[in-house]
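Participant: Some structures to go through are shown next.
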Structure I
Amino acid sequence: MSEADYLALPLGSFLDAVAARDPAPSAGVVAAVTVGLAAGLVEMAAGFSTDHLADAASLRAEAEALRAKVGPIARQDVARYAEVLGAYALPRTEPERRARVRRALSAASDGPVEIARMGATVIRLAGSLADEGNPRLRGEAETARLIAAGAVRAAAELVEANLSDKDDPRIAEVRALAGEAESAGRPGSRGSG
């Protein structure tokens, strides 16, 4: 199946594709889609919060823009993961194999870094809506905050697993974002700071 098709699938088919014994879609796509779902909940909550929150329209627009990025990032993740698999498929005797694997894994980390950044933004937006938006949609805002926090932590894990250079600045960035997400994901935390 083409990587461009995943987001066009019916939900059940997408879930089946994730569960299949195929390399894609994998964790990066799932994390991206999770951030997209969280952004969608923020959009909905903001749309119903215009009478409660002065900047509800701008929160909605920001969430919509984040949700629109999910498709391209998911497609990029699938393409980069294919490059990783291609590098691993080289014969172990190939002199450039180790360097190609390392480069492919480094490139494959770019998507999860962006997913973590997007998720952190969704957490902030959802926190604002949970605190000041329409109280009838607080559950949607809190759900968005919590699932975005999980996606940030998952994306950070992917980056750390991919990068062999532990001094790579992307690791420090995603660790910081994951730490903030961990705090936002605790019961009673509102994550609007």
Structure II
Amino acid sequence: MATGPILAMVEPAPDTPGQARERLGALGLALRAEKDKDGSFLLDLYRSVRAEELAPVPWSAAMKDAFLADQLALQRADWGRRFGAADRWVVEQHGRPIGRLYLDRSAPTWRVIDIGLMTEARGRGCGQALLRWCQADAVQAGAKTIDLLVLVHNRAAERLYLRLGFIPDRAPTGPYQAMTWTAPGAHAAP
């Protein structure tokens, strides 16, 4: 078993916007603006994303639910303050919500604030299609880079980001690894 860092397996040039839309369409994916009525879905999604982390915690289901509801509310408030101009989308597959994508496109360096999918939607190409759409949109808009953070223990997500050309920026900070994708022909800021 390899113990060193994961090596980047960079895919070819990013999709064109048309190719990226085709990828989304082929999987039945669509993005729509998040609405107030999405609260219960977003809590279900947050439960799904944090389930493995909370599995060993010896709390009752009610305690875990209360904790997750509080954490989600705090996260949303914090991101609202820090990324007020960000797009907050619900990801739908064949009209059914399966995830969320929060993307801040307000600066030359775009930021994927969050991409999260329900358990049953993971490992099926949805995350890849969404990120390739972000990359194609960034190129078309003239954005130079896309930044994101990945939990250091989320090896599946890290492998996906590496395949898509995201490069670790520096040593991990706390539980997160910062990663950056640079558009073809652009030079990342030092």
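Participant: Compute distance in nm of label points 7 Å out along Cα→Cβ at positions 56 and 96 for each of I, II and report the one that scores greatest.
Facilitator: Details: I: 5.7; II: 3.3.
Largest value of distance in nm of label points 7 Å out along Cα→Cβ at positions 56 and 96: I.
Participant: To which of I, II does the computed value 0.95 (FRET efficiency 1/(1 + (r/R0)^6) of positions 48 and 112 (r between Cβ atoms, R0 = 30 Å, to 0.05)) belong?
Facilitator: On the way: I: 0.45; II: 0.95.
Corresponding structure: II.
Participant: As an exercise: mean count of other Cβ atoms within 10 Å over residues 64-71, calculated from one structure in I, II, equals 17.1. Which structure is it? Don't skip to the end; give the middle numbers.
Facilitator: On the way: I: 17.1; II: 13.6.
The structure behind it is I.
Participant: Next up: Which structure, out of I, II, was helix-only ellipticity at 222 nm (-39500 (n - 2.57) for each DSSP H run of 4 or more, over all residues; to 500) calculated from, if the result is -12500?
Facilitator: Numbers: I: -25000; II: -12500.
Source structure: II.
Participant: One of I, II was used to calculate P(r) over Cα pairs in 5 Å bins from 0, in percent, giving 1, 7, 15, 19, 21, 18, 11, 6, 2, 1, 0; which? Each step should come with its number before you reach the end.
Facilitator: Numbers: I: 1, 9, 16, 17, 17, 15, 11, 7, 4, 2, 1, 0, 0, 0; II: 1, 7, 15, 19, 21, 18, 11, 6, 2, 1, 0.
Corresponding structure: II.
Participant: Tell me which of I, II gives 1.4 when you compute distance in nm of label points 7 Å out along Cα→Cβ at positions 88 and 104. Could the numbers behind the result be given before it?
Facilitator: Values: I: 0.8; II: 1.4.
Source structure for this number: II.
Quick note: the coordinates plus some simple rules give every number you see, no bench work behind them. Keep in mind that what you see is a predicted model, and the values were worked out from it rather than measured. Cβ atoms are built from the backbone, for glycine too; each structure is taken alone.
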